[in-house]
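A.B. asks: Please go over the structures that come below.
Any read-out appearing in this document is the output of simple, stated calculations on the displayed coordinates, not a laboratory observation. All of these numbers come straight from a predicted model, not from anything done at the bench. Cβ atoms are built from the backbone, for glycine too; each structure is taken alone.
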Structure I
Amino acid sequence: MSKINISISNLDKLFPEYFTQEQISKGKTIFLKELSYSTHKFYGGKISTMPKAGVYGFNWFNVWYTPGVSKISTTIRDDNDTSFDLTNRGNFVAVVSDSTRVLGDGDCTPSGGLGVMEGKAFLMKYLGGIDAVALCIDSYNKQGEHDPDKIIDFVKMLQPSFGAVNLEDISQPNCYKVLDTLREEADIPVWHDDAQGTGSVTLAGLVNALRIVNKDLDKIKIVFHGAGASNTTIARLILQAGGNPEKMILFDSKGGLHKDRDDIKADPRFYRKLELCEKTNPDRINDIETAMKDADVLIALSKPGPDVVKREWIKSMGEKPIVFACANPVPEIYPYAAKEAGAYIVATGRGDFPNQVNNSLGFPGILKGSLIVRARKVTDEMAISAAYSIANFAEKNGINPDYIMPTMDETEVFAHEAADVAMEAIKNGVARIKFTKEEVFNKTLEDINEARGAIDLLMKKNFIKTPDTKLLEDAIQKAIEAVKK
């Protein structure tokens, strides 16, 4: 076994041949968690701060700091927009969370989200050439409740230092107010990746899945299992992209969303869900078994499985059904089970299965394009543009039932996405400056290659040390033992 270079796609081979598919899937999840813990402890996290300017002698501190830096301060004082040119602000993102909805783990306390937010910053650097910092905050008010206004105020206070803000893992309904308020009141892009990001990449996957089965977005019946921030935003973007609201049905823990849901009407904080109650499910279907009959698409972002989505539901779907089972860390139904039940195309949020629908395909390119043109916000049109950019990139490579999305190692997808988003920002009138599509593409690719080259060099010189093989061996052994129990 090599020290760290293990392909996710080859993890099946690490488990005994007598393991069932379900045991292997469970074992891979345990293995990845154990390996994550041991390597995070080995490195002490994933992110550090490094200068990008040279030190040509100690007298240069007089240039990078006082007295020379006074020229920078007074220039920015007289024109705040020069901060994008004279500091790292133009390529700097704050990843902000109160850690109340961390992946599938729920409320993890403020500092509990740090590992995820550092991971977000890590991916931004490697996939988009963007610098980012994790900022997990305490959103409790004096009454002991999570207060969305505290997050809003925090972001407003920090925006002079950043080119964009990525909101992450904020529970509903607070996430709606935080995003919608900041999109209008902040002067830099504020992006909620759990909502807009998931919506964008899911739309991308759906576009190509429909191309494969030769169905039209405005004619298909879609069932949504789960009505949190992710699925409500997915539904909203699908509607904007041309989906038929009369053929869309969303389910939360209490049943179908429709005009008679008085419990949603009674709580104004859930206004995004109420909008969908008013637009979708005109027949007021309240049980998912009925809704699933002859459905073309199931989009599930609910709770970790397996067996949250039943095989019987899929068996009752229409011709060549499409199933998105995107709960983390375990999909609502394993792909093999969905395929056995008749699904033609299956997508999940995991990289060890085909068709990973992962936000990592979206936010690096979307934020990079927004940063380059110094956008003031990320519009829904920009998110939809990113979705079609992702889908079209994959289509050019030849889509099939096991390839509806690009993979993260297809580097140019991020540059194409950044360029398309930047052009849409200019079209929408939210860009401070203008570039050509080619200029944005080239700048993005240059920054990505520079970031990866720096990381490769640090690894080669052993400044980023390689974990010992024993960490891998211990993780796989713990996974095998846990599954056997």
Structure II
Amino acid sequence: MREAIQPAGDWTGKAVTVMGLGLFGGGLGAAAFALRKGARVTVTDLRGAEALASAVEALRELPGAEETRLVLGEHRDEDFAQADLVIANPAVPPTARHLLLARESGARVTSAIELLLGELTCRVVAITGTHGKSSTVHFTAQLLEASLGPDVRVVLGGNIGGSLLNEVESLRPEDVVVLELSSYQLENLRPEFVATASERRALDVAAITTIGVDHLARHGTVEVYRAAKLRIAHLTGQAGRDPGTVIAPATEGDALRELLPGAERLLVIGGKGAIDPSEASVLAQLTVPGEFQRKNLQVALAVARSLGADESKLERAVPTLTGLPHRMERLTQWSMAPGGRPLRVYDNGVSTTPESTVAALESVSAQSEARDLRVVLVGGQAKRGCDMDALGEAAAKLGWVLVPFGAASEELEEIAASAGATVASRALERDDACPGVEEAVELALRFVAAAPRSRPHATDQHATGAQGPSSGQGDSVHLLFSPACASFDRYSNFKERALAFRSALAAVLDQA
């Protein structure tokens, strides 16, 4: 049994400000935790009561909530200058003015994840990465539930779900908490906490799926973003007597060896070498769509093995694993495209970077016939620093038709044209940009209906070396929703945008 590395203790009479009530349970969990500790709680959020109606209602039902001050539509200086402790939402950068004011006034500024990691005495796994972290966390929890036995409780939390602060008292030493950690959550950990965790081990296993380019609007540079991700390795107590395990892709091996000189338990996976045949056989049993999901599974298996999971039970569990919504999710409501061709629809709405969409294009291309029609809906708010050119090049090489929408639609059209990829709007002589998902769905299906059964395909030229386009019979239509951009130009999050896609698709096809 591991002792809590930084227990919160008694907060009786202390003034605690929760910065950010939010809609996903983080602020609510922090407020409930502070109330149980006896604190005088203020909850503040820039959004108003109407936008936060469900969270406000839940807050008012908490024991002791009648004594809680709720400040909505603004952040008041006094709520930070007079606080003993501030629990900040991870979306708030550490350099925010009100947090600086709180520190200058002597308050401790922390986060719900830091409080949780400081309190836990059970086994703890945390996973981060630019892509694949949610799916890997989901696979890991399922594998552990199947392999550690019915007496072990496996609990998911962090960026993938609500607060686990309410669960702290109920967790036993043999239980396992599996956390998804974002770069925001890792960046917001105080240096003092990270130093303690590097000696006393807040995590039994820390895993990294990938580190690419994302969130530069928050972090500023790729280097700062990578440093935030790599902080997860420090939480495994590598400088102490009883370190945990760090699992990372080969691309991060050298950086981690430099970051953790003398680390005893660093496991690097992947790379250019061939996968062991027995491991490949296990990975091949995964039924969740997307070739990249096998890489996520490889990380999840390594995490489970690090916790002593039974190998035979792990192997039996792999075929039963399920995926998360909006991650290369195959939609089966519609079976035929206009013109009588089979329509295969994939919802990869979680994609907010070109890298993840390129992986989706490659995955579907590998599963489809050379002459199938492939159409992808991409767009939204382009992220700073992301390589959109790579998306255009992949679309051209693999024979995908792009349907751009949202704020980045003009940029995407120009990139696609430069790369030689087909753009549906140009093919249909439509000059105006698609303002939203609904219009993009309509345009995509119009293109499918108008497309001849015999069409040129880029992969034919690559395969044969021919100078001109070849033609042939296309049997199926593959319609992929994988935006490659942020949703904030029109939608509050990727899920809302993905649901808009599904709704629009159903409406158009039901009318056909």
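A.B. asks: Given a value of 49, 30, 17 for Cα extents along the principal axes in Å, for residues 50-121 alone, calculated from one of I, II, which structure does it belong to? Display every interim value, and only then the final one.
C.D. replies: Numbers: I: 49, 30, 17; II: 36, 32, 23.
The read-out was computed on structure I.
A.B. asks: To continue, here is another question. So helix-only ellipticity at 222 nm (-39500 (n - 2.57) for each DSSP H run of 4 or more, over all residues; to 500), computed for just one structure, reads -11500; which one of I, II is that?
C.D. replies: Values: I: -14000; II: -11500.
Going label by label, the one that fits is II.
A.B. asks: Let me ask something additional. Identify the structure, out of I, II, from whose coordinates relative contact order in percent (Cα under 8 Å, 6 or more apart) was calculated to give 12. Show your work: numbers first, answer last.
C.D. replies: Working: I: 17; II: 12.
Of the options listed, only II reproduces it.
A.B. asks: Here is a further query. State the single structure among I, II that was used to calculate P(r) over Cα pairs in 10 Å bins from 0, in percent, giving 4, 18, 26, 25, 18, 8, 2, 0. Could you put the intermediate results ahead of the total?
C.D. replies: Details: I: 4, 18, 29, 28, 15, 5, 1, 0; II: 4, 18, 26, 25, 18, 8, 2, 0.
Attributed to the structure labelled II.
A.B. asks: Can you say which of I, II returns 4.5 when distance in nm of label points 7 Å out along Cα→Cβ at positions 42 and 354 is computed? Intermediate values should be presented prior to the final figure.
C.D. replies: On the way: I: 3.2; II: 4.5.
The structure behind it is II.
A.B. asks: Kindly point out which one of I, II the value 28.5 was derived from, the read-out being mean count of other Cβ atoms within 10 Å over residues 194-201.
C.D. replies: Numbers: I: 28.5; II: 18.5.
Among I, II, the structure yielding 28.5 for mean count of other Cβ atoms within 10 Å over residues 194-201 is I.
A.B. asks: Compute distance in nm of label points 7 Å out along Cα→Cβ at positions 90 and 226 for each of I, II and report the one that scores greatest. Please report the intermediate quantities before stating the final value.
C.D. replies: On the way: I: 3.8; II: 2.2.
That would be structure I.
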